[in-house]
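> Structures follow.
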Structure 1
C-alpha cells in the first residue's frame, strides 16, 4: 500500500470516529438524564372499570384522562409526555393485588394512582411499600389506610372522620336517638360502620340493628325485618355500589320502614340521584366537601360535562384524581425525576398546595388534613347542600 493510500484511509477512519463521537453526544439544550431524553413519564393507575364499582371508577378514570391530555398538550412533565398503564382493580382485594403486582414487577412503575376502592388500595399497599413504589389514592377512605405504609398517600379524607360526622349529624341534627345500620362487607363500608356505631353510642344513642350483606346480594328482607323490629329513627346505609344501595332504598320502602335515611358518598353520586329520584327523595348523604365553584375545579367539571355530556357524578373524587397528575408533575420537576423516595419526601413537605381539589396538606401518615364535609339531601329530585361540617380533629 502506497503512502498516499495510507493517508487517505487514515483520514477516512478519523472522520468516522469524529462522526460517531458527535452522534453520541446529547444535543444542546437536552442535558443527559433529563425527562425529555429518557422517554415518557410512566405511571400506573388502578380503578374499577368493570363490575358494580365501575359506576364511579370510570368517571374517576375520565377525570384522570382529562389531566393527562391537558398536561401532554402543554409539553408534558419536564418536556416528556405522561404515559399511563390503566389496570382494572374491580373494587376487589384479589384483583387489586394482581394489578399492583403487574404494575410493579412487569411495568416497573414507580408511582401508582389508586385504588379507587379501599380494598384495592389496602391490597396493593404492602407490595408497593416493599418495592418503594408510591401509591396515591383519590378516593380510598378506610381508616386502615392511615397506617398502611410510608409510601401510601391519599387525597380523600379517612372514614375515621366521616363516620364520626355522620353519627354526630344523625344524633344532633336529625334528632335520632335510635339508629340502624345496613352495610356491605367491604373495607370501605365496614370502616364507616365501625366509626359510626361507636360514635353514636358515645353520644348517647342506641344502635338497635347492625346488619351486613355480601357483594352480589339482592334480597335484603331478613336484614330489613330486624331493622323494622328495632324501630329506629334513622337508617344508615353503607353500600359499596350504587346498585345495591338503590335496592336497599326500594326494599326499605316496600317493607314499610319509614325511618329517615342517611348515607355516605357512594349512594349520592349525581348519576344515581338523577336516575332514581323517587327512591332517593329525602335521602341525606355526607361526603367530603370541596369548592366546586373554584376556578380550577369549575373548569375541570365544565370540561368533563362538555366531553361526556353528563355532570360529574363524584366531583370530589374526580377532582382529586385530576389534581394528582398536576401534583406529580410539580413533584417530578422540583425533585428532578421519577425517584419515588424524593417524591415521597416532597409530598410530606407539602403545605397548602392548591389545585382543583382545593387545598392539600399531608400529615405524617400520608392523609390529607383539615378537610370539611358537606351534608346534602335529595329534595325535589335534586341534590342540595344543607350545611358544611368541619371536624375539630381528623
Structure 2
C-alpha cells in the first residue's frame, strides 16, 4: 500500500447504537473491528450509547451519548439526538471514513454527518428488521421498513452483511454495493480443547449425561416458543440422561423459563466462560429463523459441537444437514426435539458432526476477513466523495434531522 493510500485509511469513525457492555452479535463484530484497526496501526473512534455501567476504554477515542432504555427491551438504549455534540467529536477526530454499524438514532446521526461532510460512508446490515415486523405484530409495516432501509443504506460505498442471503436481499432492492463481511469466528478462542470435566460439573452434568445448550439473546424473534416446546418434548424423552442450559438474557427470558423451568439459567457470560460452556456442551440448539449470519452456531461449531438449527437465514450457509449438524423446519418444535434426542443418544454421530463442524468453522476464521475489511476501507476512502447537498436532498420520508445546519 502506498503512503497516499495508507493516509486514506488511518482514521475510521465507527458509529453504533450498541456497544459494550451490551452483549450481542453486533457488539462482538464492532469490538472485533476496533481491535483489528488497533493491531493494524490505524486510528479508530467510536460513537456509542452511554449505558448505566459503561466506561470508555478499548484503546480508542469514544463519545458516549446519553441514552434511555427502550421500554420493551431495557438492554437496548435509545440515544438522545445530540447532533452538535456528535459533530464536534467527529470533527475533532477528522475521519477519513465513517462506518455506521446500526440503523438506530446514532446511526442516523453518523450517516447524516458523513453526507454533510462529504466523508465516505460504509454501513452494516446486521438485523433483518423487515422480518421482525411479523414477530411484533405489525406485518403491514414491512414494505415501509424496506423503503427506509433502502434509503438509509443507499449512499454507502459498501454495505456489510454477515451472510449471502442478507446480501442478496439487499441487492434485490437495488443496493448492489452489499458485500458479505462479518461472519468470521475466532477459532482460537472457540476451540474443542476448552472442553473440561470441571466446567461440566459446575453446570451439574454427570459423566453419563449430555448437555443440551442454547446461546443467544432471549427475545421474541428468536423463536423461543419453539425452543421451549422442543426442550420440553426432548426432556420427557431423555429424562435424567440430559441436562438443558441457556446462556443469554433478554425481554422474553421469563417466558422461556416459565415454559421450560428445568433449564440452567446461565445469563450473559464473558467470552472466555462462554467458550468453555460451548466446548462443554454435547448439542447446541438454535431455532431462530431471522438470523442474517447465525454467529452463535459458528461459535458452537468452532468448539467442535454438533448443532441443531432452523433451516432458514444464515444458518443454511453454515450447516450441512447430516454432516455438520441438523436442519429443522423453523416452526417444527417436534422436529427440533427429535433431532435433539437423535444426537443425544448417538455419541458417534455427535462426535463425527462435531469434527466436521470444527473443520468447516476453520474456513470462516477471522484472518482472511480482516484483510478484506482493511482493503474495503482503503477502496471506500479513496473513492471520490459525492457532493453533499444533492445527496442530502433525498431525505427519508417522515424523518428530518433537527436543524440540519448544526453540523454544517
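Coordinate-derived values only; no laboratory data. Quantities reported herein were computed from a predicted structural model and do not represent experimental measurements. Cβ atoms are built from the backbone, for glycine too; each structure is taken alone.
> Please state which of the structures 1, 2 yields 5, 22, 31, 24, 13, 4, 0 when P(r) over Cα pairs in 10 Å bins from 0, in percent is computed from it. Mind dumping the intermediate values first?
Details: 1: 5, 22, 30, 20, 10, 5, 3, 2, 2, 1, 0, 0; 2: 5, 22, 31, 24, 13, 4, 0.
It was calculated from structure 2.
> By the measure mean projected area of the Cα convex hull in nm², for residues 146-337 alone, tell me the structure among 1, 2 with the highest figure.
Working: 1: 13.0; 2: 11.5.
Ranking 1, 2 on mean projected area of the Cα convex hull in nm², for residues 146-337 alone, first place is 1.
> If distance in nm of label points 7 Å out along Cα→Cβ at positions 330 and 354 is calculated from each of 1, 2, which structure is the one that comes out at 1.0? Let's see the in-between values first.
On the way: 1: 1.0; 2: 3.0.
Among 1, 2, the structure yielding 1.0 for distance in nm of label points 7 Å out along Cα→Cβ at positions 330 and 354 is 1.
> If you rank structures 1, 2 by mean count of other Cβ atoms within 10 Å over residues 138-145, which sits at the top with the largest value? Before the final figure, lay out each step's value.
Working: 1: 25.1; 2: 13.1.
Largest calculated value belongs to 1.
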